[in-house]
1. If we compute distance in nm of label points 7 Å out along Cα→Cβ at positions 97 and 153 for structures 1, 2, which one ends up with the highest value?
2. Given 3.4 as the derived value for distance in nm of label points 7 Å out along Cα→Cβ at positions 81 and 209, which of the supplied structures 1, 2 does it correspond to?
3. Taking mean count of other Cβ atoms within 10 Å over residues 57-64 as the criterion, which structure among 1, 2 has the greatest value?
4. If distance in nm of label points 7 Å out along Cα→Cβ at positions 65 and 193 computes to 2.4, which of 1, 2 did it come from?
5. Where does the value 28 come from, among 1, 2, when relative contact order in percent (Cα under 8 Å, 6 or more apart) is the thing being computed?
6. To test your reading of the models, identify which of 1, 2 gives 2.0 for distance in nm of label points 7 Å out along Cα→Cβ at positions 49 and 73 when calculated.
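Derivation of every value follows stated rules applied to the coordinates shown; laboratory data play no part. Since the structure is predicted, the reported quantities are computational estimates derived from the model, not experimental observations. Cβ atoms are built from the backbone, for glycine too; each structure is taken alone.
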Structure 1
Amino acid sequence: MALRPVFVPSLTGNSLVWKHDVEFPWFAGMSVKQAQKSIDSLHLAAERQLKVDKVLEISSKSKDPLGVKLSAFNLMIRTKKYGQEFSVECAYQSAKVFEHGGPYKDIRGMTSREAKSDPRLKESGRLVAFELFGMRWALQPTTAFYDWLYINALHLHEELAGYVLQYRAFTDIAFNPVRSLNCQAYSAALYVSLHERSMLTPEVLAQKEAFLEAVRGLSASPASAQTEREDDAYGDGQDSFAFN
């Protein structure tokens, strides 16, 4: 048996997403086929225990082709000014700022797997912040930067966003909360909750303080003026998400 979280959007009340730990029979093995057996097992248990009609697996192991596309390894971002395209995973890894280096913007030119395994991410000391498009994010709230990044990327893809909005429960079979913090299934559930509450405004999508206020109830502080930066190969100080 195994225990994995199922994330359910909360459409009323103070919580935006409910996390339900569901126990289910696990199918050991490294193959995609074995992972998909575990996914089926988890979803069956979730449907019975949580009384949900259907659950969407968001990962490269998903049986659903759109669930695969929604994986952070495959979900793409296209920037507005420079027209660059890279995955959520590459954006996230490239935004990390360490004691002794970063952000390593060249990571955006890699594949998602290359980005995640770049040796500099383990050789540059302690993680201290995230920096992307001229905005610097603190490490707290813990998953705020990743959630903001994923939600913005999802919002760029009308078909995928519409598909996600049809669901009320999400999983990622590879996510283990003992070892990881960020989860694409949680971010998708948060997207649904914000959308259904009419909180997914242009300000919440574009502005760090507005996003933090929306998801954590924080008091927004005046946005500090962005420091002018010299253009570089990635033009971060000038670029942004290419909203449809």
Structure 2
Amino acid sequence: MADPVLEVERLTAGYGPAEVLFGVSLSLGRGEVAALMGRNGAGKSTTLKAIMGLLPPRSGRVRFAGQDIAGLAPFRIARLGLGYVPEDRRIFTDLTVFENLEVGRRAPREGRAAWTPERLFAVFPNLAEMRSRRAAAMSGGEQQMLTIARTLMGNPDAVLLDEPSEGLAPVIVEQMAEAVLRMKQEGIAVLLSEQNLDFAAAVADRAYVIEKGEIRYAGTMAALEADEQVREAWLTV
């Protein structure tokens, strides 16, 4: 890859005495969408947390935009331009949609148009209709949209997106896919963890398959779709 924005090499991490990741290596190019796929418990969310500094890596190397970020505090990693959308959303339920967006606002990055609430409302029309609504009164899908929009208010160069389609209605999943493709159009790199092959195929350029904390497959998304043996071995429940 000529110009990777994110490089992970031989990453190990775990919880207490339990090792979860065993030498995970992956990369993400500028403006590229890569899907990290696997069954429940395979290590997808742990990988994203370790990259983001929410779970300190035990060994290995993580580089973002040419800088070693392994061991940095999550807020420092975020300030470098790496956004993170957790699976459990973590929005401010007592704040309105607009107020949640303002919490995420950061100065624009050089050479790139800043994300503003109005730009985001064009991407997420549902949010535009409820800009004054308290987040606690939103559906799960609407909260997921808000979490992504709030992350974009930080004007990131890349985004880690954890299980964006899980548990959402099909119409909301379609809007999520459109949002990921819009990020790609804007030059934002996206690494998403995902179990839904159809969703991943709709948005991703490349795919990694993880099982029991190890990368078992790396290739194009099209090649994964065509490889029934790999899907049966590592993705079928």
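1. Biggest value here belongs to 1.
2. Details: 1: 2.1; 2: 3.4.
Computing distance in nm of label points 7 Å out along Cα→Cβ at positions 81 and 209 on every structure in 1, 2 gives 3.4 only for 2.
3. 1
4. It must be structure 2, since only it matches.
5. 2
6. Details: 1: 2.6; 2: 2.0.
Structure of origin is 2.
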